[in-house]
Structure 1
Amino acid sequence: MNFYAELFGWVVIAEPGDAYSGWAGDRLATRITPGQDPTWRVTFAAKQPRVIDAHTDTDTGRPLHGPWAPPPRPGEPCWVELVNPERDDAHWTAELGWTSRTPDEDFTLYDSTTAQPRAVTGRLRTDQALPSGWLTYFAVPDLAAALATANGLGASTVAGPRRVPTGHVAAIAGPDERICALLEAPAGWGGEHHRAD
């Protein structure tokens, strides 16, 4: 947790059961519990809580991050993408009630099906050195500076930096082997996708 606190400027709070939470200002950015495997777990808002798979679940209540939340601050989650999924678009759109904009493309956006549809997440098929599953993006004010800090703290860059439809991004593996992406100065959830909605 110290690596992420230094990289993202989180305030870390110890919780019962040897868990820790990381805060960007007054917004919860993450919670890490003992025994958790080295991946980021994604929780989507839904009408009822349930576990979808080992790294995905749903819960009720106000979303802390996403297309209807306030613009992300530095250190906050600002986008998620499903990378090289084992299950196809039909599975995820049915599970979570979304639609896929361009299902035949290597990259597509998944949209909510509410009265005000917005891009909730993306799906990416790539040959980049990224594991299958959800890739969590965190907002950083300056990508080059964040990469220099991350690498100085023992991380390695696994993809990028490069410009993609989301914005200026890179993926890193932290000292704990958790892989996440860094997105430079996103204006809203999904970076450049936010501007298009």
Structure 2
Amino acid sequence: MNIPLKKDLYWILGFVVLIWIIELINFSTGRSLSDWGILPRTLKGLKGIPLSPFLHASLIHIMMNTIPLAVLGGFVMLQGRQMFFEISIIIILVSGTALWLFGRSSYHVGASGLIFGYFGYLVLRAWYDRSLKSVVVAFVTVFLYGSIMWGLLPTFSRISWEGHLFGLLAGILAARLEKNERIVDQ
């Protein structure tokens, strides 16, 4: 494994470990951090826009998000570390803001919006880029995680399908913005 790729994988691992550390602190303090999630249309809920992906409702919740976050985040990291951070920030801020504006009036936490965002970004990047690498990554993404699209349906009251939807849309927007940036750079 080449050194830059290895370093990038350490960044993804560090990102996932950070989320687990925050979850363990939240768990050990009786979920005292959970009210730092997004509470739509409240001043208190604004702080959740950048923070909610780092918080989870339960240990099962974070376990369900860990592998997809690491894998899809790793695929995004193939574009480079700077691009990973730019795409992640766009997805977190755009999906969080949309969730704050339009979400149900309850706390929304978890990295699944970011996961859906990475999914949308990776699939649309292949459409815009049409390089072999992007197309292969998109096919692998859909093969491994295409079933997450069921998470866009409002099936369970405790699952933020709105967070999933806005994450997906934010990832699509991030792919479009990146395409426009590449056109300008050429």
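Rule-based calculations on the coordinates, nothing more; no lab input. The model shown is predicted, which means the values in this text are computed figures rather than measured ones. Cβ atoms are built from the backbone, for glycine too; each structure is taken alone.
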Work out mean count of other Cβ atoms within 10 Å over residues 7-14 for each of structures 1, 2, then name the structure with the largest result. 1
Read-out mean count of other Cβ atoms within 10 Å over residues 47-54, computed value 21.5, structure in 1, 2: 2
Which of 1, 2 leads on relative contact order in percent (Cα under 8 Å, 6 or more apart), largest value: 2
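Once FRET efficiency 1/(1 + (r/R0)^6) of positions 55 and 127 (r between Cβ atoms, R0 = 30 Å, to 0.05) is calculated for every structure in 1, 2, which label goes with the largest value?
Once FRET efficiency 1/(1 + (r/R0)^6) of positions 55 and 127 (r between Cβ atoms, R0 = 30 Å, to 0.05) is tallied for 1, 2, the winner is 1.
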To which of 1, 2 does the computed value 3.3 (distance in nm of label points 7 Å out along Cα→Cβ at positions 71 and 175) belong? 1
Origin of the value 1.08, where Cα Rg over 2.2 N^0.38 Å, for residues 79-134 alone was derived from one of 1, 2: 1
The value -4000 for helix-only ellipticity at 222 nm (-39500 (n - 2.57) for each DSSP H run of 4 or more, over all residues; to 500), derived from one of 1, 2, belongs to structure 1
Here FRET efficiency 1/(1 + (r/R0)^6) of positions 119 and 143 (r between Cβ atoms, R0 = 25 Å, to 0.05) was calculated and came to 0.75; which of the structures 1, 2 was it taken from? 1
